[in-house]
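Student: Just below sit the structures, each encoded as structure tokens.
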Structure I
Amino acid sequence: MKQLPLTDEWFHGAVSLEHREDGIKPWRIPYMDYELYPPAGINGKAEICAGVRLRLRTDSTEAAVSFAPLSDAAAMDCVVGGRLCQTLSLPGGAVEALFSGLEDGIKDVEIWLPQNIGITVTGLRIDAHAVGVPLPDTRPRWITYGSSITQCVGASSPSRAWPAIAAEACGFSLTNLGFSGNCHMEPMIGRLIRDLPADFISICAGVNIYGGGTLSPRMFKPLLIGLLETIRDKHRDTPLLVISPIYGTVRETQLNSLGFTLPIMREIIRETVELLRARGDRQLFYQDGLKWFGPEDEAFLTDGLHPGAEGYELLGRRFRNLHDFALRAVHRNAE
């Protein structure tokens with residue numbers, strides 16, 4: 001096999017790329033501003049590669065990605081022409097993923113990096129006599145922000161996370177800002193989304209705030225308004241979808257330490273979106289999370305909160321039809 005030059009052009013779905021002595025490390029924040037995302041880069045979640053992939057056009061029947069030793073067991077996917085071709089389960093300490101048996105001829109290949117750990121890519125190789133070039137992504141750019149339910153550690157593999165499934169179905173180029181346990185509507189996240197290029201933005205907020213008791217009912221609405229208005233500083237007409245929490249079993253009725261339940265949160269989120277729409281933001285949309293994943297879907301939950309691998313597949317399949325009102329706006333803007 002031959003080594004391809006390791007450059008930024010291969011990487012998609014990262015916010016920034018850190019060039020290290022041994023390779024390139026993707027980040028989901030600007031890595032040079034690490035200290036501005038406490039604690040420790042959003043509790044260590046910003047370095048995790050959820051939604052990050054390498055894209056190439058090649059006639060090779062093999063593709064190998066090398067990396068610094070993995071900190072934990074992980075999976076990587078090879079997607080060819082939009083269809084999952086191969087999943088590799090890698091043990092902690094692994095340094096290479098070799099995808100073989102790819103179809104003959106020129107094809108578009110995406111290699112999805114793990115959604116549960118960070119990784120430093122040290123090399124990309126293809127067959128010795130094959131051609132391989134970076135594959136640009138000209139599809140509308142989608143940023144989605146949320147919790148572990150958006151990061152999808154429990155998905156069967158990285159391309160089977162619901163945002164990845166939904167992005168493929170909708171024809172979007174994905175940036176996944178799902179931070180397990182750490183979706184708290186921090187002001188720096190609003191600034192980050194504001195400053196990224198985007199044709200569609202979605203936010204699934206609430207469940208980490210409930211679980212962590214980080215915001216009271218008094219402060220939830222003002223900070224949600226602040227998040228949305230910060231994003232609107234530079235995305236005035238970008239379709240922006242706000243989704244309230246999906247079904248959360250005991251969280252539906254049990255007050256948290258600050259007097260919140262998920263139904264109270266859903267009502268505040270709905271009121272906030274209606275308030276801003278009444279003030280003229282016609283590209284802002286609301287979706288009740290229970291219509292996306294409700295009590296009738298409880299059997300998919302693995303722990304009373306997370307949908308699990310089958311549940312994430314369900315969320316991904318439902319996303320396009322359920323949110324078609326927002327997606328139509330995206331494609332109208334692209335025309």
Structure II
Amino acid sequence: MKDDAAIKVALVGSGGWGRQHARIFSSRDDVDFCAIVGRDPVKTSRNAAQYGAKPYTDLLVMIEKEQPDLISLSLPNQGHYETTLQVIQAGVSLFVEKPLVFSLQEADILINEADKRGLFFGINFNHRYAKPVVLAREAIHAGRLGQCTFASWRFGGEGASSHPHANLIETQCHGFDTLEHLCGPIEAVSAEMTDATGGGFRTMALALKFSSGAVGSLIGTYDSSYAYPDTHRLEIDGTKGRAVIHDTVKKYTFHPAGSEIGESWEAGYFNDSERSFHQSMDKHVDAMLKAFLAGEQPPVHARAGHRALVIANAAIRAYEKGERVKVETAR
């Protein structure tokens with residue numbers, strides 16, 4: 001039974017990862033999942049019926065008829081800008097998928113237009129809500145790692161896109177966001193990239209400098225496979241210990257410096273939610289909706305998407321110039 005004060009939520013785009021948005025919002029008692037907007041009327045009607053929502057093929061008609069409190073957007077990666085701007089100009093709060101956009105000029109417009117209207121504007125960097133990432137952040141804030149000395153991020157799988165820097169912008173944005181979430185601001189970057197397999201710069205290796213004095217590395221690729229064990233690995237070393245995250249949600253380990261004995265976390269037999277990458281988004285949505293109801297800013301504001309794009313652009317300039325590039329200060 002829905003809460004009488006349920007938040008009225010509509011979804012734009014229900015293909016691919018949008019199905020996770022639909023699953024989550026339609027299953028919550030505190031949400032009135034009212035509508036799905038899509039391009040194909042047949043597919044949109046079928047998807048809407050599955051989740052008990054009304055189908056629309058016109059965004060502005062849906063907004064006028066349904067008057068949603070919040071619109072969630074999950075669109076093809078290079079098709080975010082125009083629809084997101086339409087929602088903002090209609091004055092509706094929103095929650096969007098990463099990447100924010102591919103162009104910094106477009107990112108600036110979206111952030112500024114939303115700010116002018118005082119809109120709630122969140123972005124789904126759900127890696128922050130994976131149990132191993134939460135445990136690593138807790139260990140860092142408790143001082144268990146001491147002073148951070150280096151962080152190493154590796155994340156690779158398959159992908160295809162017409163954009164030459166798709167992997168860097170649409171996938172490694174998770175890396176930039178998670179690294180800064182755990183280790184603080186990145187202040188400079190150097191880069192090597194390769195287009196040896198065709199289809200743009202599908203593989204890259206970055207060297208990072210954090211404002212804290214720590215250094216880091218990021219290796220990203222679309223020339224690998226998500227089927228490989230440890231396709232994602234994040235290691236953070238400090239003067240007092242080391243934390244390692246395997247496959248985002250699979251395993252977390254911590255070792256104190258000088259000790260062969262450490263501690264580890266892996267989801268238990270019945271703990272399906274913590275071992276599921278998909279359900280890290282459930283936790284993010286839970287925190288996001290609590291903030292929305294309380295009249296607070298999103299736990300992950302769209303500015304985080306702007307920030308990831310700033311770092312990606314610095315990496316592109318570093319590769320093109322063959323030199324170390326300073327990263328602009330966060331907004």
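Student: Looking at mean count of other Cβ atoms within 10 Å over residues 66-73, point out which structure of I, II has the largest value.
Tutor: II
Student: Out of I, II, choose the structure whose coordinates give helix-only ellipticity at 222 nm (-39500 (n - 2.57) for each DSSP H run of 4 or more, over all residues; to 500) equal to -8000 when calculated.
Tutor: Structure of origin is I.
Student: As an exercise: Rg and Dmax of the Cα atoms in Å, for residues 226-305 alone, calculated from one structure in I, II, equals 14.7, 41. Which structure is it?
Tutor: The correct label is I.
Student: Still on this model: Quick check on the output: 3.0 is distance in nm of label points 7 Å out along Cα→Cβ at positions 10 and 146, derived from one of I, II. Which one produced it?
Tutor: It traces back to I.
Student: Out of I, II, which one gives 147 for volume of the Cα convex hull per residue in Å³, for residues 98-249 alone as computed from the coordinates?
Tutor: I
Student: Then there's this: Computing distance in nm of label points 7 Å out along Cα→Cβ at positions 74 and 234 for each of I, II, which one ends up highest?
Tutor: The structure with the largest value is I.
Student: Which structure, out of I, II, was distance in nm of label points 7 Å out along Cα→Cβ at positions 50 and 266 calculated from, if the result is 3.2?
Tutor: It traces back to II.
Student: So distance in nm of label points 7 Å out along Cα→Cβ at positions 114 and 298, computed for just one structure, reads 3.4; which one of I, II is that? Working shown, then result.
Tutor: Values: I: 3.4; II: 0.4.
Here the read-out was taken from I.
Student: For which of I, II does FRET efficiency 1/(1 + (r/R0)^6) of positions 258 and 290 (r between Cβ atoms, R0 = 35 Å, to 0.05), calculated from the coordinates, equal 0.30? Display every interim value, and only then the final one.
Tutor: Details: I: 0.95; II: 0.30.
Structure of origin is II.
Student: Of structures I, II, which gives 3.0 when distance in nm of label points 7 Å out along Cα→Cβ at positions 162 and 178 is computed from the coordinates?
Tutor: Corresponding structure: II.
Read the figures in this text as sums done on the coordinates, not as results from a lab. This is a predicted model, so every value here is computed, not measured. Cβ atoms are built from the backbone, for glycine too; each structure is taken alone.
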